[in-house]
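The next part holds the structures, each set out as structure tokens.
Computed from the coordinates by the stated procedures, all read-outs in this text should not be read as laboratory data. A quick note: this is a predicted structure, and the numbers were derived from the prediction, not measured.
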Structure I
Amino acid sequence: METYQGKTRLFFREMAQIVESNGLSVVVLTDADSQRALTIICDEPMTQQLLIRINHLPGETTMLPEVLTKLLFNDGCTSPRDYELLVYGIDNGQYKAVLTSLTTDSSVSIRISDAILLSTFSDIPLYIDNHLLLLQSSCYTPHTSGLVIPINTISLEHLEKELQKAVAEENYRLASSIYDEIKKRKQ
């Protein structure tokens with residue numbers, strides 16, 4: 001695992017659509033050695049944006065994110081090496097991430113899905129806090145049919161739907177885990 005001062009660099013590996021989810025997908029990020037996998041749930045609009053970049057669809061280079069980063073990096077004053085993206089925590093089912101200018105040491109919060117998108121096309125490195133990686137990741141198996149998604153990264157709305165489903169299927173162990181997570185978030 002390639003680590004830097006308490007953080008590990010992440011790389012986009014694959015994306016899979018969640019069946020019966022109204023356009024949600026799971027993005028799989030791994031460390032450089034593809035030993036550990038972190039799964040991130042993306043909504044339909046972000047799924048579409050990522051697919052445009054992954055598949056290099058026409059018009060990709062003239063979209064707003066690419067145009068702004070091209071302008072930023074073509075002025076000669078900055079490059080992708082002058083920035084970093086860092087996933088550092090979880091709050092209310094959402095990963096917390098920041099984009100930092102390494103030259104000015106200023107940071108701005110960014111949604112994890114936007115951080116993945118930005119890193120994918122701009123080569124700005126995406127890191128995760130090592131402790132968080134160990135808590136949230138699983139062993140990586142490429143192109144597996146089942147993915148591990150930590151319960152603490154699922155939205156409250158989806159947790160409530162999954163609770164109903166688990167109870168209906170009489171999967172009380174899962175229902176209990178989901179109920180505990182919902183209760184913890186509502187406190």
Structure II
Amino acid sequence: MIIEKCPHCETQHVQTEPLHTQVFVPGNPDTNWTVLRCQNNRCRHLVLAITDRHGNVKQLYPSGGFELDSEASISQEIRGDFREAGLCLKAGCYKASMVMSRRALQRCLKEQGCTQHNLIDAIHHAVSSSILRRAFQPLAEEIRQYGNLGAHPDNDQLANANQTSAQQILEFTRLLIHEFYEVPETAGRLRQNRQQP
């Protein structure tokens with residue numbers, strides 16, 4: 001069975017070896033549990049797949065995919081907020097996911113020196129101070145606006161708090177974390193390697 005991405009090694013479209021299949025509910029063959037082994041030789045971890053009667057994957061365990069680069073100097077608070085946003089997304093809690101993405105963004109900006117109380121002010125300060133590239137401003141604004149949907153019931157637009165929106169907002173957050181933390185560190189390592197004889 002080919003799965004979209006291994007939750008352990010994150011290899012895309014990886015082949016897996018089925019080890020055991022069990023009917024989820026006795027007497028109801030509509031949903032099965034299948035234990036798979038990732039065929040990436042550097043991984044070989046087990047994955048539990050919940051499939052329908054046609055073998056289509058409905059859910060994978062562990063959820064995976066919400067860990068940030070372990071080599072990057074990213075605070076545990078940001079890692080925790082990002083991971084929780086991903087877990088909420090997987091659990092179908094889309095408003096909660098968007099709120100946690102917004103929280104991760106606000107933490108990032110605060111760590112970059114943007115101490116404004118309101119996130120909209122922190123984003124404007126980050127752009128005007130060249131802390132945040134202008135090209136990333138629309139992403140930051142979307143994270144803020146969609147996060148507000150989940151946080152403020154006085155303007156509740158439930159139709160916009162859906163899986164697609166929450167997934168996109170999480171991806172935007174991942175891009176901004178990459179921009180703030182991973183790009184500078186990678187650039188620094190490349191410069192250091194180039195200067196070595």
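Looking at relative contact order in percent (Cα under 8 Å, 6 or more apart) for structures I, II, the greatest value goes to I.
A value of -14000 was derived for helix-only ellipticity at 222 nm (-39500 (n - 2.57) for each DSSP H run of 4 or more, over all residues; to 500); which structure in I, II was it taken from? Only structure II yields this read-out.
Given 60, 39, 32 as the derived value for Cα extents along the principal axes in Å, which of the supplied structures I, II does it correspond to? Corresponding structure: I.
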